[in-house]
Structure P
Amino acid sequence: MIKSGIAHLWFVTIHPFDDGNGRIARALTDLLLARSEKTSQRFYSMSAQIQAERNEYYRLLEATQKGNLDITPWMSWFLDCLGRAFENAASVSAAALAKAQFWERHREAELNARQRLMVNKLLDGFDGKLTSGKWATIAKTSTDTALRDIDGLAALGILKRDAAGGRSTSYSLADFDSSAPPPR
């Protein structure tokens, strides 16, 4: 881990190519981490985590390069970033497992393509409240068909009507462990 952090820093500091140094440094980092683990299976991506934190990455990289050659702050950030990459991978894995368990529980349910599409959107962390109007728009169908789809899922115990009713009626999954965060 230490070796990959140092290699990344020095590669982007040397900046040997006109273009692509950052991508190559991230690939080098992932390669060194993979080699250190001595396994062919990796469930996290340091490259993706660096991309997600690129503002702090660039700030720290510049401070380290213009500093007094003390790479301690850089290494501290790098290892913390690696820890966050592990945490995100665990989150994604937990969400995927919860989704797989949900579908396993409902494997006998006969759902049409629109219902599967919308349930998967809910399982993946649908943003906002799901209404029949949103359902119709996303599934490219009429509001009446959307309501039939929703009613069918409610009858199967997959969807439930949220507390607010009337024009603001919304729906959520009735049978899902929402403690598992959606993938990022």
Structure Q
Amino acid sequence: MAEELITLGKPGTGELTEKKSVFIADASPIENEEEAVAFIASVRKKYSDCRHCAYAYMLSGKGIMRYSDDGEPQGTAGLPILDIIRKGGFDNAVITVIRYFGGILLGTGGLVRAYSSAAALAVKDAGIVIYREHTLFSVTVTYQDYAKLTRFFEGKKILSSRFDSSVVLEIAVLNADAEAFF
């Protein structure tokens, strides 16, 4: 994992109706390409009667980025969904948007807006989380030193404290701050 990973917090959904066409988006965090492919397959199965199932996913830590317009005019579905992922700055995510055609043509601009908007709704529902790498330290101090250092430990993630003959703290420090910690 890189120093920081921004991804979806949980699976999310969003629905949008545009000129009688219904767009239903599903988004999910993923850890590998197999999960992305399985997620897309499950959405296709769930909405087996839909006209289109466009998708995009990205695992940039592994250099993987895929999208599909699934029969929509080129660049009007999969690429706008992928742009939601890229512009959101998050990674390790898959988004599908299925379309039930309502009988009215939307044009390329209308399709791009509808697919983007539906994908954005699913992302909003899923939420964004940031994972940051930390270094774990075990610090043993006397009670007297602990009292002096309490301000220093503010803002640090103290995972556990054990008070015996001395104080033993398990502290998580951001990797970027780890060198300055000691």
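Please treat every number below as a calculation from the coordinates, not as lab data. These numbers were taken from a predicted model, which means no experiment stands behind them. Cβ atoms are built from the backbone, for glycine too; each structure is taken alone.
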**For distance in nm of label points 7 Å out along Cα→Cβ at positions 95 and 151 computed as 3.3, the structure of P, Q it came from** = P
**Fill in**
Output -20500 (helix-only ellipticity at 222 nm (-39500 (n - 2.57) for each DSSP H run of 4 or more, over all residues; to 500), calculated) maps, among P, Q, to structure P
**Asked** 6.5 is what came out when distance in nm of label points 7 Å out along Cα→Cβ at positions 23 and 143 was calculated for one structure; which of P, Q is it?
**Response** Q
**Request:** Using Kirkwood radius over Cα pairs in Å, single out the structure from P, Q with the greatest value.
**Result:** P
**Request:** Looking at relative contact order in percent (Cα under 8 Å, 6 or more apart), point out which structure of P, Q has the largest value.
**Result:** Q
